[in-house]
Structure formats: C-alpha cells, structure tokens
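What follows draws every value from the coordinates through simple rules; no lab data is involved. All values reported here derive from a predicted model rather than from experimental measurement. Cβ atoms are built from the backbone, for glycine too; each structure is taken alone.
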Structure P
Amino acid sequence: MRALFRLSLAALILSACSRAEQTPAVSGHAAFGLWVLAEGSERVLESPEKIATLIERAVALGVSDLFVQVHRGGRSWFPSTHADDAPWRTLRAREPAAPDPLNDLIARAHARGLRVHAWFNCLSLAANSDPPILKVVGRDAIMVDNQGRSLLDYPGGNVPPPERAYLELETPGLWLDPAVPGVVEQLAATVDDLVRAAPELDGLHLDYVRYPFALPMTPGSRFPLGLDFGYGEIARARFAQTNGGFSRGDAWDGFRRERVRELVAALRGRIPKTWQLSAAGLAYADRAYLTAFQDWRGWLDEGLLDFAVAMAYTRDDRLLRYQVHALRGGVGGERVWLGLGSWLLTTDPARMLGQIALAREVTPPGIVLFSYDALAANPRALEALGKP
C-alpha cells in the first residue's frame, strides 16, 4: 500500500510539464501539500539547511504545494511596515550573508517543481496584545462579545468565569473585527508588503479568515444563548446606519458575513494575477456559514477563491469518509482540497495512510497535511510516507 501510494504521487507530479500547467482545477491532476509552521518544531525559515531539508523531504514525499506560514499573530517573516517584522529582522541579523529566507525557499522549491503559497493568518492575533495594527486602528479593532466585553479583557485569552465552566473559545486569544474601519485596510497593506518582498510566490493562503466562536457552537445570533462576537460599538453603529437600528438575527449575521467577504475580496485585489488565492475553511460548511460567518463556498462560487482547503481534522475514519464525500459533492466541490489532521495520527502511520486513501476515494483536486512539523517530529510518520 505504501509503495503504491508513493508511486501514485510521483506519477502525478511527473505528469505536469511546468508549474503553470500544474494548477489542479485546470489540469485535473491531484495536488499534494504540506502546511509548514513558522513557529513549530522545525522553524524552517531559520536556516538554509532547514529549508534544504524541507525541500528534499517534500520531493521524496511527492509533494507539489507548500503552504508556508509567513504571517502569524500580527508578526511577519518578511519585511513589512504594517506588521511586526521582528521575526524577519532577527533572521537577517542572525545570518546576514545568507539569502532572504522566504525567497531562498521559493527558489529552491521552484527548482524542484514545487509551488509555494504564503500562509497568512488574517484576523487572529493569537496572544499578541501589541501588534502594529492596534497602534493604527486602536483598541476598537479587537472583537467584543455579545455581553459587551472586549477580548482584551478576557483572562488568559479565554472565556471569563463563571461562563468558563461550560463555554470556551474554539481558538483562544485576540481577534480583529473586520467591521471596524482600518482593519481590512491594514491587512491589505501587509499583503502589499508581502507582494513586494516575495513576488515569485505562487499564491496567498488565508487562514483565520472568519469570526471567533465559542464551544458549544451557536448557529447564529437569532438564538439568545451562548457567546457571539463582533458587537463592538463601531460595528453595531455601522450596521444600524443601514438597517434602521440594531437588532440580532439574520440581518446582523449577514452583515458580519459580508465583512469577512470584503476582507477576502480586498486581499484578492492586492495579489498578482499569477498568484492563486486560497483559504483554509471549517470543514462543516453550514457551521462555517452560521457560526463563524465564513462563507467559503460562496467565495468559491463567486470566483474570489481559486480553491479552498477544508480542514477535515478527525481521528474518526468513518466520519472522515462522510465528510470528504459531502465536501466534494457540494457547491464548488471541484475546487475543494481536503486538509487532513495528520498530527492526530503521527504515532499510528498506518491509520494516517488510511485517511489519505479515504480522501483519495473522491478524487479531490488536492490533499494537504497538517503539518510538516508534526511529520518531521515523528520519524515513523515520515518513513511511512516515503522519507528519503
């Protein structure tokens, strides 16, 4: 089974004549990708040797696409006047004679026929309470919950007590509100910096391009229970201006959903025509739409995205099979790549390979594993996929 998997991936890569002809939506050839963390165990951009190791491993695994994290928590791994580029400046100071890390990675990848997408975290600031965007836009840029509390006031970045006994944030930390003027503009300007810094990239890959939500989920604001976000004074006033006042319900949810769409459209307009735009989406499209205001199927339908990567992370193989068949059969399914949570199964490589086989049942245009770092940290997992 392992040998067949490796041969299949190698044949798919060899069948593409050039990077321009490898676009899965056009050629019909399945792509195989890895998410590469900026601050994971490998920290690939920190040395030419780590970059070289990534490329050699990727080639051996039959990888066609690398999704390399370059913007996280308001910080950038490229020179920027709009994000905190301390990570990039630190790398340059450490090895001033070495090539620029991101461009070095791109050049090495292209020389071996691999595409590189800049993985860009949008609205999540993680635990960074002092990014440049807050100095420009102000405290109002941070999400406010339906009780009137800013995430800046959440203790430890999670739900305050007593609610913490029965609610928690799906992704704790600080989140930007795209309904606040200046937020979208600053993120777009950061993408401008990226385009100037690394014009040879093949794409921009958006992550955390949605609203935060609490667990258990609430399907929209028409339900009064649970926690909901985006209730800052500026956002509510902006909604009230065009809706004759403020009230919760479908119109308010649609307003927030449109703000995320505007962000995607703005970033689409800032990248070169030669780049692809993609986004990581919640695998349950209805939950993404109702709870996180992330209408990634609509973005595909409208042509804002070239493809979406649905994060179908689960240890439950039966559930995964249901998910991948549903994802490929829905709106825009021909451009839905499948993201698998390989980090959940690195200690059980046979099951990891089994999940890849399940995903391939529906002949997706691409499969992406999260993450390279998790695989590299477990030699058995890399060996199972075909480590050199």
Structure Q
Amino acid sequence: MSATPLRVLHVLGELRHSGAEVMLAVAAPLFREQGVTADVLSTGSERVGRFADRLAQAGYRVHHIPFARSPAFFWRLWKLLRTGYDAVHIHTERATFWVGLTVRAAGVPVMLKSIHNAFSFTGGLRLRRAVQRHLLAWIGLRQISVSRSVQETERHHFGLETPVIHNWFDLARFHPPSEPERQRAREAQQAGDDDVVLVSLGNCNAFKNHGELLRALALVPAARRPLYLHAGEEEPGNPERELARSLGILGRVRFLGSVEDVPGLLHAADGFVMPSLREGLPISALEALATGLPAILSDVDGLRDLRPMFPGLIYADPSAQAICEAIRSFLDLDVEARRRLGRGSPSIAAREYEVRAGVEGYVRVYRGL
C-alpha cells in the first residue's frame, strides 16, 4: 500500500465514551502507521463532549462546530473542509445527506460514511432515507456497514448494497482477569462473595432499552436478585434512576456514570447484559466477551451477528419478562457452569474483531481503492 500521507476528517456528534469515538482512540497509532493524519469534528449542539480530551491525547486535532439547521453551520463546515482534507469519514446519522452535499461542494476527493446501527426506519422517513442514500451514492459517497445485520438492513429497507468493515476493540486492554485481578475488582465495587454481579455498558437512550432490564430485575425474587452495575451517561433528569427507585430495586442497582476503568468493571462481574432494541456491532459486547464474561443479549439485529461465532451466548426477546427468565436461568447455574459459557470467547473476539484489519480496510477506502 502506498505510504503517501493523507489528511482525514472524522465527523461525529457530541464526543462521548461511545462506539465510534472509542474505536478512533484505539486506532490512532495504526492510522499514523498507515500515513493517515486525522482530525475529529464534533457537531455536538451544545458542547464538544467529554471524550474530546481522550481523542486529543490519542493525537487527533479536535474541532467543534455546533450543529444547527441553518446555513451558518454548513458555511462553517465548508470552510473547514476547504483546508486540505483528502477524505471525510462521516459517523453520524443526523444530517448525513446535507453534510455529504457540503463535502462534495467543498471538493474533497473521497467521502465515506460508516453506518453504525441497523436503522430500519418506517413510513415516510424510510422513503426519505432511501432516496437520500441513493443520491449520496450517486455523487460518490461510499457507505459502509459495520456488521452483516446492518448490511442486510440497508439492502432490505433501502435497496443499498454496502460492504462490511467490522468494528474493533482494544485487544491490549481487554482480557480475562486472573483470580487476584478479579478479587481486587470486586472489592473496588464492594461486591460480596455471594453477590452475582451483572454489568451493562452504554449511554442511556431509548434503543438501549435499560428500562426493560430494570423491570426484569424487579421480577427476580429479592432474595435472588443480582447486583446490577450500570455504566454509562444517564439522560437528563436521571429517569432510569427514578424508575429503579419506583420499582424498589435501587439498593441492588448502582449507576456509575461514565467509567474510565472499563476492564476493571468487567473483571468484577459475573455476567454481561445488553437488552437493546437494535444494534450495529456493539463494541461494549466485544469488550465483555474478550474478558471471558458470559453474556445475556437481546435477540435483535446487530447482536444476532455474534451467535454463529460465540458459543454459550444467552439470547432473550427485549421484554422484561423474557429478560427476567434469561437472568433467572443464568442464576440457576453454578459458578463453574457460568464461567464455562464465556471461556472460549476471548480468543474468538481477538481473531474476528482485531483493530488492524479494520484500520487497513478503511485506509484502502480513504485512498480510493
């Protein structure tokens, strides 16, 4: 591959401890190795985002143009694009069509978009998105799916054929804990020897479906109820915390906010749970599997992609009753049986979702190959 230097701009929303941002931080040295100098644009409407410092430390120059439905936003974006980028990589769904038109008007040679979720949409919105996607393809936007589920959704709902470049995770940070590491992690979370600890990773929004998980926990008899560690930014007003209080389970739920030591949190757990209504290919699930945690997952697009590769996954419909039944089945297993469910997962995750393959795939697109 040519080593000709490239300048790439990544366009995101508010920068949070979330999938695309984490992947960029992990991949920074490999992009540089491939001759790519990359900047990040936050389009957060009110703030650049808490993850901006992490990306800056990784070597990205961070810009902030607050998104607004006004000509001023696109004028500022156009001026930034005219500073000499070779490629623009769009990660947001919001205003993709108009951002893509602005990129083309600015004359950037290569533009692409990662489709990070299985966006099925319905009614008039589906038709509008289909028209927009095909118009963007016509003017040269390469659209790339992060998983087979996303690829199939784009094909079925929008008639769009997209290649797949899988998401990746940080293999250097996520690994099964030694027994001393596990004990220290549990002590840090004040988890007792008899506690069965479940953990979820993910900022709160409707499709993450945390409310149904909380209702499922409330259906588990109090004497058997696991300790649930909820890592991720809450929504304004903390509605999930209020729901846990109203269900009478707040004493067994800990809202931890954004967590820096994610590996340590996973090392403290006995199981990982993700009750989402849809996903693309969630990095948090890959991280959990890389530590050897057994996982309870919703049987939905994005998460189903993991079923053929990882034995021992527990699937449930994304409803409180079904999630409760899956949790109770998990609790019925003894400690050794639980651990066996996830024992082969780290080697599979390392083989299938390694960062270098993803970086090289995107660099080929940046170079127009």
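Mean count of other Cβ atoms within 10 Å over residues 92-99 computed as 10.2: which structure among P, Q? Derived from the structure labelled P.
Which one of P, Q has Rg and Dmax of the Cα atoms in Å, for residues 260-347 alone, as calculated from the coordinates, equal to 13.7, 42? The read-out comes from structure P.
Out of P, Q, which structure matches 17.5 when mean count of other Cβ atoms within 10 Å over residues 212-219 is calculated?
Numbers: P: 17.5; Q: 21.6.
So the calculation was done on P.
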